[in-house]
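Below: a set of structures, written as structure tokens.
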Structure P
Amino acid sequence: MARKTLYELIDNKPEIDVEEVDIITNPVRVWKDGIRFIPTLKSGDKTLSGVFLSRMEIQNFLKEAGLQL
């Protein structure tokens, strides 16, 4: 759900790069990056995670991260 919403919000923003990291194949990296919950969005040192991330939460996170939507 969060993935779909994220991609909908950045659909026409080629300047925004999304990197998906597989927690199964990259557990050390995930731990070092501070990811403790799925799903988690991260931009710089800011993170957003939760069982259900609403569209508004994701949108606000992106704006707080300095991304123009």
Structure Q
Amino acid sequence: SDDVAALQRALQDYGYGVEVTSTYGKGLEKVVEAFQMHFRQARIDGRADLSTQETLKRLLAARAGVVA
């Protein structure tokens, strides 16, 4: 889906080795788990829920010098 592709691109932008496939498979789930372990430890489940996506968005914005 387009949402999955956008997530994959955002993870790529942050430096994760993710291929943009538009498919949420086991590989992407593992990358999301790794992201959650580092940045959102409240729940590490490999699901890119709203909290995970917002955390990624904030990190990318902060790195770009923009306050989100």
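Here are some notes:
- For 18, 15, 10 (semi-axes √(5λ) of the Cα gyration tensor in Å, calculated) the corresponding structure among P, Q: Q
- Value -19500, calculated as helix-only ellipticity at 222 nm (-39500 (n - 2.57) for each DSSP H run of 4 or more, over all residues; to 500), assigned to which of P, Q: Q
- Origin of the derived value 37 (relative contact order in percent (Cα under 8 Å, 6 or more apart); candidates P, Q): P
- When mean count of other Cβ atoms within 10 Å over residues 7-14 is computed for each of P, Q, the largest belongs to: Q
No lab work stands behind these numbers, since they all come straight from the coordinates. Source: prediction; values computed, not measured. Cβ atoms are built from the backbone, for glycine too; each structure is taken alone.
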